Structure I
Amino acid sequence: MTMNRPWFAHYDKGVPQEIDIPDIPLYQMLDDTAKKYPKNLATRMVLKYLPLGLAIQSKLTYRELDEAANQFANGLISLGVQHGDRVAVMLPNTPQTVIAFFGTLKAGGTVVNTNPIYTARELEHQLKDSGAETLVIMSGLYDTFAKIKDETNVKNVIVTDVSDSLSWPFKSMVEKTLRKAGQMKDVPEGSGIYHFYDLLKGQSATAPKIQSSPEDVALFQYTGGTTGVPKAAMLTHHNLVANSAQLVAWFPTLDFGKERTLFALPSFHVYGMTVGMLFTIYAGCELVIIPDPRNTTHVLDVIEHEKITLYPGVPAMYIGIINHPKVQDYNLRSIKACLSGGSALPVEVAMKFEEITGGKLVEGFGMTESSPVTHANPLVGEVRVGSIGLPLPNTDAHIVTLEPNDKGEYEILEEIGAEGELRVKGPQVMKGYWGRDDETAKTLTPEGWLHTGDIAKMDEDGYFYIVDRKKDLIIAGGYNIVPREVEEVLFAHPMIMEAAVVGVPDPRRGETVKAFIVLVEGGELTVDEVKAYCRENLAPYKIPRLVEFRDELPKSGVGKVLRRELVREEKEKYAKEQGEAEEKDKS
């Protein structure tokens with residue numbers, strides 16, 4: 001059955017089943033907000049609190065942010081960037097990230113979100129695949145790019161640092177800290193290398209006259225796939241405007257121009273970019289930026305000092321807060337709402353977090369291919385435990401058979417509670433995969449339905465529940481990890497004959513990466529050596545936390561490694577350990 005959004009019925013205050021999606025390019029969201037709230041703070045980056053009420057921070061009003069984005073756009077055009085050109089943004093959360101994002105769009109370009117912790121190998125693939133000719137990067141990461149520079153089409157490199165938006169004397173203080181940590185380095189001067197704020201100097205603060213259509217591609221957002229090679233989901237201006245508008249509708253008590261969002265989720269991830277940055281700017285609220293969200297003590301400081309009202313995150317972030325030894329020393333009661341994604345939200349975590357903060361923590365669901373949010377539990381109304389909630393306004397969802405019939409068609413499952421693949425359709429669903437028509441055809445139907453690859457069910461009131469995953473994707477701490485990509489790195493090691501990588505239960509990260517390895521005859525290798533080897537070739541979150549050596553791997557009759565058998569073994573082992581721990585606690 002097609003689920004026509006029984007959304008409104010579960011709210012005490014009105015959230016429509018259908019909303020009007022503005023037919024505008026994405027950058028106009030910033031233009032409109034800057035006109036409406038020119039003096040409101042748009043961004044506040046907080047690095048550290050000092051005695052006497054001082055803080056190492058930088059601020060931009062909406063007028064200042066909009067003008068800086070216009071200057072960046074004009075700077076890009078002066079470098080030869082044309083409509084449709086790709087600009088890779090490889091930055092942590094900083095004011096420059098927001099400026100570069102909207103400035104690229106205002107220049108008619110397409111943003112390529114790029115993970116700052118990519119290895120040279122991973123970066124090379126993304127830059128070559130996207131065809132990016134301009135790269136915005138931190139100086140401390142330049143050496144990584146330099147290793148593969150000649151293999152890419154990059155002509156312009158724009159360099160910046162976390163300290164660049166700070167004023168004296170804090171700028172020099174932070175620079176010393178960054179240099180000592182190796183996070184800030186001297187980049188060689190030369191043709192094609194520019195410093196971020198130098199590029200802005202002398203540029204007009206008036207937007208260029210280039211116009212983009214709502215159907216133009218605004219973003220290349222890379223995601224893993226069963227092929228093991230990351231591919232770019234093409235998200236249009238309309239896709240991202242739509243998801244921002246849908247999230248605003250999901251929040252019926254939103255106070256426009258007054259909320260403060262903790263921007264801790266990384267902006268290079270579609271969840272952080274949309275639910276953090278774009279949603280906040282659409283609503284004219286303040287984006288409170290933390291470049292490194294791993295410091296839970298600093299997160300608590302920021303929530304208390306800045307009176308944060310919205311905190312989108314992944315379960316690991318909320319777990320870090322409730323388990324912090326001094327959490328009771330902080331006043332976190334300003335928090336109104338938190339949307340959790342990336343992995344399943346444990347019920348105990350939500351209950352404890354709400355008890356500590358007084359805010360609402362609910363689970364949602366989305367994919368890179370859907371900008372990303374498609375479902376969420378209501379903020380005002382009934383939250384159902386274990387559910388991903390209801391489809392957002394303007395979003396249809398239904399359950400279909402796991403395999404097509406003889407005609408190659410997937411049949412819609414009419415029975416309530418029937419388990420099958422979740423498919424979604426809405427204005428936030430991507431245009432397709434860049435340069436991969438075959439992959440697009442497998443994922444998107446001609447009618448616009450997106451195959452999620454997740455096995456789900458729906459109850460009688462339209463709440464959806466994720467049961468399992470059709471695909472072998474690992475989601476650890478909110479990051480998507482493709483087993484095959486990790487396996488291919490392992491296969492390249494001369495001592496490894498076979499390898500299988502799976503996600504295993506982890507109380508903090510949701511899942512963690514485990515590698516099962518069969519060595520060549522007579523081969524010798526330690527767990528530490530495996531991890532060190534992976535560290536050279538993979539981003540940190542992809543490195544196996546657990547390694548097990550085996551004489552053989554479970555296989556099907558045709559010799560295919562049975563990952564699901566390994567997952568089953570690990571889940572049984574985990575359940576047994578949990579049971580034994582509970583028995584021990586009782587005794």
Structure II
Amino acid sequence: MKKNILFSVLLSLIVTGLAGAAAPGRFANEGKAGLAARSIDAVLVMPAKDVDIATASLLLAKQWNPDVSIIRYRAKIDNMALNVRQRMARKRIGIEPAAIKVINDYLYDELKFKAVPYADDPQDLFYDSVIDRRQGYCLSLSILYLSIAERLNLPIYGVVVPGHFFVRWDDGKNRINIETTSNGSNPPDEHYRQKFGVTGREPDRIYMENLNNIQILGCFYNNLGNLYSDISEPIQARESLERAVEINPSLALGHTNLGNVYLKANMPEKAIKQYQTALVISNDDAKTHNNLGNAYNNLNKFELAALEYETALKLDPNLNEAYRNMAHACMQIQDYKKAAFAMVKALTFEPESDELLSELGDVYVAMQDYDSAIKHFVHAIDIRPNSTWAYRSLGFAYLQKGKMTDALKQYQAATKYEPLNADVYYGLAQVYNKLGKTDDEIAAYKQAISINPEFSGAIINLGNAYQAREKYAEAIAEYSRALKFDSKNVYLLYNLGIAYSRMEKHAEAVAQFLAAIKVDPKYGDAHLAVAISYYMLNKIDLAKAHVQQARELGTTIPADLENALKPTAKK
């Protein structure tokens with residue numbers, strides 16, 4: 001009895017003496033090749049059993065911050081492992097599940113480590129900062145837990161599910177999940193399957209499985225790639241994510257994230273390949289289907305894009321972004337009814353969004369339902385009185401309904417809020433045209449062109465306005481300028497020919513009419529116009545030939561031209 005009491009006292013004294021600082025003692029990871037690694041590339045070619053997860057994580061932290069001392073922080077981890085070992089010894093706990101509570105009490109109750117609510121701070125990923133600030137998110141807290149377990153030879157492994165990481169005790173008899181973001185609580189497998197959508201159907205699956213240290217680093221690279229993407233470092237993001245999927249080819253989220261980086265870099269074909277790979281692994285991810293739709297959209301494959309958005313919404317009816325994207329794709333394929341439906345659904349999530357209201361108004365404009373369009377544009381302006389988009393679109397809707405006074409008022413309001421928007425002045429010029437205010441029309445087109453010198457539509461209409469004022473030289477100058485940006489525009493070529501003919505420059509007119517016919521051989525008015533110019537040049541046979549073509553195309557031939565080309569007629 002006395003002997004047992006004496007042993008307990010001595011043990012207590014030994015433990016107390018070791019509690020404050022790292023004391024000598026062998027750890028289970030001693031002798032691992034990974035402890036001597038000087039670069040992460042050297043780590044990644046090692047067998048997984050030789051990798052020291054703490055050293056590897058510190059090497060990655062050093063890439064981010066060269067001032068990180070691997071020796072210093074590894075000593076801190078060793079010290080934490082020693083303190084856990086001491087507490088286990090005090091409670092006479094060996095390699096058994098009871099060790100979990102010891103680690104939890106030490107990390108969360110004594111050292112006050114905590115989980116951050118959002119993974120939006122780069123410092124919460126890197127080991128040095130996690131240790132110094134005693135906070136992190138699922139992956140970084142799990143790596144800390146694993147580092148301690150590795151030193152104590154505890155059978156604890158990393159586990160990944162879509163969008164989350166935790167650790168697990170698995171000694172072959174006991175399998176206990178450990179949630180590092182919840183003070184080490186022990187949710188069952190079903191919790192993770194339901195919350196994170198793990199179906200168990202993934203080929204060569206990685207989800208819910210015990211990972212080795214190389215696979216854990218692959219998960220780290222996935223998070224690192226997202227971090228670089230968030231801070232607009234596309235090259236580092238791509239390299240990190242390419243390494244992530246190389247290490248863990250069955251990590252669906254890694255492929256999705258790499259696809260996102262490729263898409264952001266305007267590499268839609270590569271993005272599509274990554275999204276499709278992710279969907280082979282896990283076909284139930286709504287966001288990946290949505291992003292695949294975005295990639296198809298970038299390639300102008302709008303029908304394929306719409307199908308992906310539709311699939312995304314079947315999987316997640318609350319994915320508002322997909323409703324908006326679907327509406328845009330359906331607009332491109334002129335499925336206005338479906339576009340309106342999708343935009344109305346999007347508004348149920350953001351009923352006071354002036355942007356969505358304006359977009360829905362544009363859908364109704366495309367459907368020529370101007371009353372509904374006007375209603376939504378007015379609502380958008382009520383929400384945001386400086387919404388240039390809504391004013392401009394409302395002006396266009398009134399223009400289409402023939403309400404010129406109302407249209408003029410809306411466009412003028414738009415110029416006050418956005419005086420450097422060329423489209424606003426273009427619309428204003430169209431209203432002036434309908435009101436017969438040619439001088440104001442010309443001034444508005446000039447303003448639009450001064451803002452956007454390559455605005456071919458405004459240049460062409462300015463030429464038309466000059467032509468209406470019989471200022472043919474000015475019209476020719478504008479049409480010629482427009483041809484630099486729109487050389488195959490058949491109506492532009494035709495109008496330029498008309499301007500030349502009205503200046504009695506019939507040879508120049510013929511050249512433009514023939515250019516228009518080359519673009520569109522069935523343009524009857526151009527055949528008629530060139531026939532007239534040929535007649536004025538006394539090229540009667542050519543004139544007759546084009547009159548005949550114009551007649552065959554259904555163009556009405558003026559009686560005086562018919563008479564002039566009769567065999568007995570003379571010029």
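Values quoted throughout were computed directly from the atomic coordinates according to the rules given, and no laboratory measurement underlies them. Here the structure is a predicted model, which means the values were calculated and not measured. Cβ atoms are built from the backbone, for glycine too; each structure is taken alone.
Going by distance in nm of label points 7 Å out along Cα→Cβ at positions 128 and 312, which of structures I, II comes out largest?
II
Which structure, out of I, II, was Rg/Rh (Cα atoms, Kirkwood Rh), for residues 328-543 alone calculated from, if the result is 1.08?
Values: I: 1.03; II: 1.08.
Working through the options, I get structure II.
Taking FRET efficiency 1/(1 + (r/R0)^6) of positions 168 and 288 (r between Cβ atoms, R0 = 25 Å, to 0.05) as the quantity of interest, name the structure among I, II where it is greatest.
When FRET efficiency 1/(1 + (r/R0)^6) of positions 168 and 288 (r between Cβ atoms, R0 = 25 Å, to 0.05) is calculated for I, II, structure I comes out on top.
If we compute Cα Rg over 2.2 N^0.38 Å, for residues 144-391 alone for structures I, II, which one ends up with the highest value?
II
If relative contact order in percent (Cα under 8 Å, 6 or more apart) comes out at 5 when worked out from the coordinates, which of I, II was used?
Values: I: 13; II: 5.
Going through each structure in turn, the value belongs to II.
Among the shown structures I, II, from which was the value 8.0 of distance in nm of label points 7 Å out along Cα→Cβ at positions 104 and 496 calculated?
Structure II accounts for this read-out.
Where does the value 0.9 come from, among I, II, when distance in nm of label points 7 Å out along Cα→Cβ at positions 368 and 400 is the thing being computed?
For distance in nm of label points 7 Å out along Cα→Cβ at positions 368 and 400, the value 0.9 is produced by structure II.
Comparing I, II, where is Cα Rg over 2.2 N^0.38 Å highest?
Max of Cα Rg over 2.2 N^0.38 Å: II.
Assuming -20500 is helix-only ellipticity at 222 nm (-39500 (n - 2.57) for each DSSP H run of 4 or more, over all residues; to 500) as calculated from a single structure, say which of I, II it is.
Only structure II yields this read-out.
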